[in-house]
Structure P
Amino acid sequence: MWFVLALLSSVFAAATSILAKVGIENVSSNLATAIRTVVVVIMAWGMVFITGTQGGIGEISKKSWIFLILSGLATGASWMCYYKALQLGDASKVVPVDKFSIVITILFAVIFLHEQLNIKSIIGVLFITAGTFFMIL
């Protein structure tokens, strides 16, 4: 099931990029990000109430709060940079660089989460890195 959800995430992310590129024409990238964020907030809280999980707020640990807030700040910074880059550049070049986050995430997972890489993963990271730079040249 995780693969199906990840694949759907990828499809929605692709749609997001194309829709955003059209939507930010003649609109401040910061304003566009704020509008998108409001929509995401409404959708996320809607899902919380639809699934009845709002009662779990009181059970969230202080550590989880800190890391969720930091994650939210990183998401906000990412979206602000992404929308400005998308406004300034071609989607076909901006998106591959944005998706280079795959490589950075893997490196962070090894450094901070002490996850192990096998030779297959290392080769994959090298191919993603090379592919990203070939796409933007």
Structure Q
Amino acid sequence: MSRTVRALVLYSKVGGLEGLAAEVAEGLKEANFQVELREAEEHGAPIPAGQFDVVCVGSPVLGFWGGQIAPDLDAALRRITRLEGKQTAAFVKPKALGTTKSLRNLMGLLEKQGALVQDFAALRGAAEARAFGRRLQNLVRNSP
């Protein structure tokens, strides 16, 4: 008997990420994941991650030269609990400059909390986002 595999897709409300996050969630659902799609907030209660098998976070690339992540996602990640040893993935909505730096900064925030960043991507459109979501099923299949 197979168990339900749960995923959290946490994304910034800045920069038009809702569509990409929804496509990542759809890709996960195609892989038979139960998905919670959640918009980041700068203020609020702690976000418990212990109930999820995979946590996926997304931000737009911000800053004149890029390299920054959205403040609402940064704040939400600082409130997330039980990320230690958790399989995670990160994605950004790219722009001309700073995409790689923003992605590194996002992964660094996850790693500071003990998360295991197993996959990452710069997603330019719906098809890439859905494929990324389907690809994340490998995080659970390959986890100990």
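Worth pointing out:
- Parent structure of the calculated result 2.7, given that distance in nm of label points 7 Å out along Cα→Cβ at positions 3 and 67 is the read-out and P, Q the choices: P
- Ranking P, Q by mean count of other Cβ atoms within 10 Å over residues 35-42, the structure that comes out highest: Q
- At a computed 1.4 (distance in nm of label points 7 Å out along Cα→Cβ at positions 59 and 107), which of P, Q: Q
- Origin of the value -0.45, -1.43, where log10 I(q)/I(0) by the Debye sum over Cα atoms at q = 0.10, 0.21 Å⁻¹ was derived from one of P, Q: P
- Looking across P, Q, the calculation of distance in nm of label points 7 Å out along Cα→Cβ at positions 99 and 123 that yields 2.1 traces back to P.
- Of the structures P, Q, the one that -10500 was derived from, the read-out being helix-only ellipticity at 222 nm (-39500 (n - 2.57) for each DSSP H run of 4 or more, over all residues; to 500): Q
All of the numbers you see were taken from the coordinates with simple rules; none came from a lab. Quick caveat, the model's predicted, so the values are computed rather than measured. Cβ atoms are built from the backbone, for glycine too; each structure is taken alone.
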